[in-house]
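Asks: There are structures below to look over.
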Structure I
Amino acid sequence: MTKIAIVVFSDTNTVEALGKVSNAFMLASEAIENKIDLKIIFEGAGTKWIGELEKEDNKLHKLYLGLKPNITGVCTFCANAFGVKTEVEKAKITLLSEYKDHPSLLNLFTEGYQVLNF
């Protein structure tokens, strides 16, 4: 069985970044439609996306809402470092801290996930 982990590292400050998140979300949608085991994680500057995606006027807001139940979580360390921990908590998304306050990307590999970074 295919298992996919999508990790969003991309910052929020360029059109290219918006394109990366959009492509990550398209893959996530396709995986869900095909009943693929899926994890979506926001890491690094990507943690800033949660606050942006929660805004109703964001181009990806509706798609985000549909995918939100499939978001595994957000890096605790990076949410703190980028000043978005409160936004993540307000969005009711899990903060991940399995390895030194970061999600364990190694665990994804050992659990058999194909990890794709955007």
Structure II
Amino acid sequence: MASLNPRPSVIKITPAAISRLQQLMQKQEGAGLRVGVKNGGCAGMEYTMEWAKEQGRFDEVVEQDGARVLIDAKAVMFLLGTEMDYQEGTLKSGFVFNNPNQVSACGCGESVQLKPAEAAQ
């Protein structure tokens, strides 16, 4: 009989990101934070984030310690293996994506070039 192994999450969420998501989720209603990618910016693609009122039919759901992230189905192949972090600085604070599928980024840091994740062999 084959063993049932849980499927790995599309992204990993750091403790700092979990803490920030928990804070934000107390102030928001809905299904969670939806993360995706879209064409745009000088490097070709941009990460997107929005509060989702409800879970989409094909969304991948990552739940960790009370934080809930919905991954847009069209973005899964670009986000596999990504670590979602939250960083605070003097001039800028926000979520940061450490993505092994990132090929390059623009100088301003607002857009990235991504390649689809390669299939595991």
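Each value in this text was obtained by applying a stated rule to the coordinates, not by laboratory testing. Please read all numbers here as calculations on a predicted model, not as lab measurements. Cβ atoms are built from the backbone, for glycine too; each structure is taken alone.
Asks: The value 28 for relative contact order in percent (Cα under 8 Å, 6 or more apart) was derived from one model only; which of I, II is it?
Replies: So the calculation was done on II.
Asks: Compare mean projected area of the Cα convex hull in nm² across structures I, II and report the one with the greatest value.
Replies: Comparing I, II by mean projected area of the Cα convex hull in nm², the maximum is at II.
Asks: I have 0.95 for FRET efficiency 1/(1 + (r/R0)^6) of positions 11 and 91 (r between Cβ atoms, R0 = 30 Å, to 0.05), calculated from one of the structures I, II. Which structure is it?
Replies: Clearly, the read-out refers to I.
Asks: Another question, if that's okay. Here distance in nm of label points 7 Å out along Cα→Cβ at positions 59 and 75 has been calculated and equals 2.5, so which of I, II was it run on?
Replies: Derived from I, not from the others.
Asks: While we're looking at this one, here's another question. The value 19.5 for mean count of other Cβ atoms within 10 Å over residues 35-42 was derived from one model only; which of I, II is it?
Replies: The read-out was computed on structure I.
Asks: While we're here: One of I, II was used to compute helix-only ellipticity at 222 nm (-39500 (n - 2.57) for each DSSP H run of 4 or more, over all residues; to 500), and the result was -4000. Which label is that?
Replies: The structure behind it is II.
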